[in-house]
Structure P
């Protein structure tokens, strides 16, 4: 039995959930509440000493990188294949996933965390914040959280992140003008990797993502949101992510096929 430790079905936390649901693999889901910093709790650090989520546990194997974990799941289990057989299309799939992991997802995370998380630290005791920082195992994560807690993210970094997201929207629109899915004629891990982070684009970037400007991306989002397996993964949410996904489905005119 696979065990998955994640937060909401969003970004890296969403990828293994979407993948397992698409593969129709039974799994045990453990909700890790990032809002309460449960990823830094002693219980979770026993599973992943780095304090990052998700963590996918299969027997004695603990996988803490979401993209390789998806490829492992596709190899280890039957069900619909989620990688192209064609070498070029498989290369294209990995290029998309690498671009998301290295460029797009960090940029979106910086924008979202400064918009949503940073205001929660305003007015709090600096010594208390330092104690919370010391609980974070990885130095690079600690440095990122320190910028959030003390509101010291350089404006130029936020501007560059916004530029990269806009560039990514145009890039994926161009890819989807060539083929119906991001890595070929069939839904693949490339689509999961992007959808897990970009499922809410019509809400978060309404000026850049709409029928007139990005018709292929909108059509792709409509087809992704219509997939029962992805709706099942969203139903694992305990908070705003399921509500946000439902709002996007409403905007796209998609009927609900899975009860929340």
Structure Q
């Protein structure tokens, strides 16, 4: 199963723009990804730092070429990718026999365009830097925040594309696995990806305390819909958090 959902990552990596340091706690829920694995419910600490150029958000760090509120920016990123499959977590007899999928580290670069009237457009390219799968991904996302005196609500819409190496690591069945496991054929997906819709909100409870919540719908596309490892290709994840900013 995924040890931490993409939504948890989003929660870890999101801190209020008016904060320099943020400390808090969050909880998340994400449904099973692989067949007959339990849903993922976790409680995690939230640690963040936001400078004009450097930021730290949980398990990711980055450097902005220009100041953070610039209309155009290029951001160099490092991140931990927690997606794993522990076969023993599953009750499915086939999943229990496939190879373990390990987490990895990612490095990449993003281009951001920020406009207070129309929102933010972000395009990211990144890849595995630890040799776990040597895959790459590209993502484009559009966000538009709606702000009040003490709150902000941000819908998002995007598409994430995975290379064949990344898809085979997460969703494929190698010939070696198929040869030793009865009842499953080799499955080697091509480069393909997923659409996602998100909604994130925050409320400034006090001058320093911020409550956050988010929900994200994801739909895997193309070859990935045929993966014999997956329980479902549609999923909805949710999170909540409470952060102290100073």
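None of the figures in this text is laboratory data; all of them are computed from the coordinates on show. Predicted model only: the values in this text are computed from it and were never measured. Cβ atoms are built from the backbone, for glycine too; each structure is taken alone.
Each of P, Q could give helix-only ellipticity at 222 nm (-39500 (n - 2.57) for each DSSP H run of 4 or more, over all residues; to 500), but the derived value -16000 comes from P.
With respect to FRET efficiency 1/(1 + (r/R0)^6) of positions 50 and 234 (r between Cβ atoms, R0 = 30 Å, to 0.05), the largest value across structures P, Q is given by P. Among candidates P, Q, the computation of mean projected area of the Cα convex hull in nm² that gave 14.1 used structure P. Among candidates P, Q, the computation of relative contact order in percent (Cα under 8 Å, 6 or more apart) that gave 22 used structure P. Consider the structures P, Q: one of them gives 1.5 for distance in nm of label points 7 Å out along Cα→Cβ at positions 98 and 226 as calculated from the coordinates. Say which. For distance in nm of label points 7 Å out along Cα→Cβ at positions 98 and 226, the value 1.5 is produced by structure Q. Across the set P, Q, mean count of other Cβ atoms within 10 Å over residues 122-129 reaches its highest value in structure Q.
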